[in-house]
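What follows is calculated from the coordinates using simple rules that are stated; it is not laboratory data. For clarity, every value in this text was computed on a predicted model and none was experimentally measured. Cβ atoms are built from the backbone, for glycine too; each structure is taken alone.
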Structure 1
Amino acid sequence: MVLEKAEVCTLAIPDGNKAYAIPMNFGFTGEYIYFHGAPFGKKVELLQNNPEISAVFYTDAALNIRHENVACSYSMKFRSVIVNGQAEMVTDNDEKIIALNSMMKKFSPKDDFKYNAPALNNVHVFKLKFLNYTAYKRGY
């Protein structure tokens, strides 16, 4: 599964008539993709103004060459998932723990870390529901 293998995604947030695209760590459960960061800054301001986001995940990128002397025959193989929807802020500390542990599970065999109140109060967590998504593979 792409979301299990991907370590970072690109998150696109509307910024006026352009997109603000940033790399993000993430975690996921069966229903939500979770993101976290500082409780202030451009990302937070943009999400407050317009919560519509797109998250792009990809894995297994590899060069695919059909004819070595023909430039147009060079391409990339990859697997990808794009999820579109509205970011929802997570304010409940119990859900923040679920979110943070889903992220930690990607990089650690543990998913039962403990968090103190100051840590939970000083992290901005938001989620994206699996409603509208597309999956694509090329070359595999």
Structure 2
Amino acid sequence: MVEEIKDNDQILGLIIRANFDRKGVHFFTPDRFSQQLAYMHHPAGKTIAAHCHSAQPRNVEFTQEVLIIRKGALRVDFYRTDKSYLESRILRRGDVILLAHGGHGFEVLEEIEMIEVKQGPYRGEGEKTPFPGIAPGQIKII
């Protein structure tokens, strides 16, 4: 229900499958990540006290992003920090992925609707470093 994609000891991605279920609050990410990802399951009637978040200066070195698959199927290709291909996974409706380190590419396998959450603001294509010699859709799962 939860998959870690790792290159040695570095987490490249975390996949939370649609069927994950655990009562209470469960954090998937280590404290060192700039993006925190949690699952919450509470019974009817549970209250969470009204609150706001106080200013907390943070240093973000790399963009981490979360994708929530609402419809369709998406293949995610994972690349090591040296830009070599590692492995691929297929995400479907209800799956959630945190892309933490390394590189990644995508191929839409079925018409997709997804939500992306990441640190902003997005400054355009200039904040991405393309991998030379790797064309979109080049990786095929057998």
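Ranked by mean count of other Cβ atoms within 10 Å over residues 4-11, structures 1, 2 are topped by 1, which has the highest value.
Computing mean count of other Cβ atoms within 10 Å over residues 52-59 gives 5.0 for which of 1, 2?
Considering all the candidates, the number was obtained from 2.
Between structures 1, 2, the greatest calculated value of distance in nm of label points 7 Å out along Cα→Cβ at positions 68 and 84 is seen in 1.
A value of 16.1 was derived for mean count of other Cβ atoms within 10 Å over residues 20-27; which structure in 1, 2 was it taken from? Walk me through the intermediate numbers first.
Details: 1: 16.1; 2: 11.5.
The correct label is 1.
The value 0.70 for FRET efficiency 1/(1 + (r/R0)^6) of positions 44 and 116 (r between Cβ atoms, R0 = 35 Å, to 0.05) was derived from one model only; which of 1, 2 is it? Checking each candidate, the match is 2. One of 1, 2 was used to compute relative contact order in percent (Cα under 8 Å, 6 or more apart), and the result was 30. Which label is that? Label of the originating structure: 1.
Have a look at 1, 2 and say which one yields 0 for helix-only ellipticity at 222 nm (-39500 (n - 2.57) for each DSSP H run of 4 or more, over all residues; to 500), as calculated. Please list the in-between numbers first.
Numbers: 1: -6000; 2: 0.
Going through each structure in turn, the value belongs to 2.
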